[in-house]
Structure 1
Amino acid sequence: MSQYFRVHPDNPQLRLLRQASEILRDGGVVVYPTDSTYALACRMGDKRALARICRIRQIDERHHFTLCCRDLSESGVYAVFDTPVYRLLKSLTPGAYTFILKASREVPRRLMHPKRKTIGLRVPDHRIAQALLDEMGEPLMTTSLILPGEEDPLTDPEDIRQRLQKQVDAVIDGGWGGLLPTTLVDLTSGEPEVLREGLGDVDVFG
């Protein structure tokens, strides 16, 4: 039976997020809200927790997971980018974007795209997500909460609790979630290529 934390979206109760971070450090899988959709998360590099997320979503480990970071400086530890790309990232973070970037040596090999050696990175514009990342002091390995056979992510935290209470260790209820995923942008060539149009405004790349 998973734990259930009802957290205020504007003034997150840090004691609850501290408990959630302890669960993550102990190898747990947690559902948490972001500025786009609810997401599944585990500690970066936790192979067993990663395998559990793959089972929940029925995806394999070649799925392009995302590292959710506190800020751009933390992102720079795990990705390689030049000054023009840095300026673009600075203008768009935090925000509802996921960026495909060249992975640094700090990224565990199993988190990279197997052929391109890239990593997905994002900095969420959401107080609960940011407070959880602050408690962790490190990025979270994350993926949108879309269950097998369904096109849309789960949005109702009570529904998430009922459906996943035996598969995850905690659900952070931050209110109803969104339906649109992040906008996915490939920056590996230096020029932005929108791979998926989502919540983030794509006109900024025009």
Structure 2
Amino acid sequence: MGKVEENKRLKKDAIVNSAFSLFIQKGINETSIADIMKKAELAKGTFYLYFKDKFEVRDYLVRKKATQIFEDAYHTMEQSDVVEFDDKIIFLVDHMLNQLNDNKILLRFISKNLSWGIFRHAIQNMSGERGLNAEDCMKQMFEESDLKFRNPEMLLFMIIELVNSTAHNVILYRQPVELPELKEYLYPLIRRMIRDFTIEESELVMV
């Protein structure tokens, strides 16, 4: 990376990090672009070289933070001895839930946009280079599995939506149950969803 590119990256980092800090402290509606650039110690006009408005920064941050959650879970899973496909999915879900439980401020910020953030195509990391693509990682998991699935993209979307929607109130408000109890219900349900999307050998023969 050349000096010019590095300088651009540092400025974008400053804008994004300042915005995230202010969004968490004040909320996006109470945060102005002037506030962001003052905290970043950059001229206000510099903002528009990178983003259209503060809502585009928010969307960028949701994608970035959600992708980081997935990346951490995926890399940890790769280093584990988990073999079976459904066990891998449960491992990923459990790791992501634990991360959100440990960082409730982040969960509030992401709100219920976890699936959108993770599976948004062409996810970019802070350097502007293509980062870990969750869809590519999951596609590889499907290909490495001995199982065949009908509409795997829908299966993944439904699992992440289920996880995020149920965990939101449980983690933030402990309603209607605590997180460990939610997991007792959630994980068997995910396994059943995987089975329901699995194409049996008899179906493959008929095709």
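Nothing in this text is a laboratory measurement; each read-out follows from the coordinates by a stated rule. All figures in this text were calculated on a predicted structure; none of them were measured in a lab. Cβ atoms are built from the backbone, for glycine too; each structure is taken alone.
Here distance in nm of label points 7 Å out along Cα→Cβ at positions 153 and 185 was derived from just one of the structures 1, 2, and that gives 1.8; the source is 1. For helix-only ellipticity at 222 nm (-39500 (n - 2.57) for each DSSP H run of 4 or more, over all residues; to 500), the calculated result is -23000, so let me know which of 1, 2 that is. The value was obtained from structure 2. Given that distance in nm of label points 7 Å out along Cα→Cβ at positions 81 and 105, derived from a single structure, equals 2.2, which label among 1, 2 identifies that structure? Among 1, 2, the structure yielding 2.2 for distance in nm of label points 7 Å out along Cα→Cβ at positions 81 and 105 is 1. I have 19.6, 65 for Rg and Dmax of the Cα atoms in Å, calculated from one of the structures 1, 2. Which structure is it? Label of the source structure: 2.
Once relative contact order in percent (Cα under 8 Å, 6 or more apart) is calculated for all of 1, 2, which comes out largest? Largest value of relative contact order in percent (Cα under 8 Å, 6 or more apart): 1. Computing distance in nm of label points 7 Å out along Cα→Cβ at positions 41 and 73 across structures 1, 2 gives 3.7 for structure 2.
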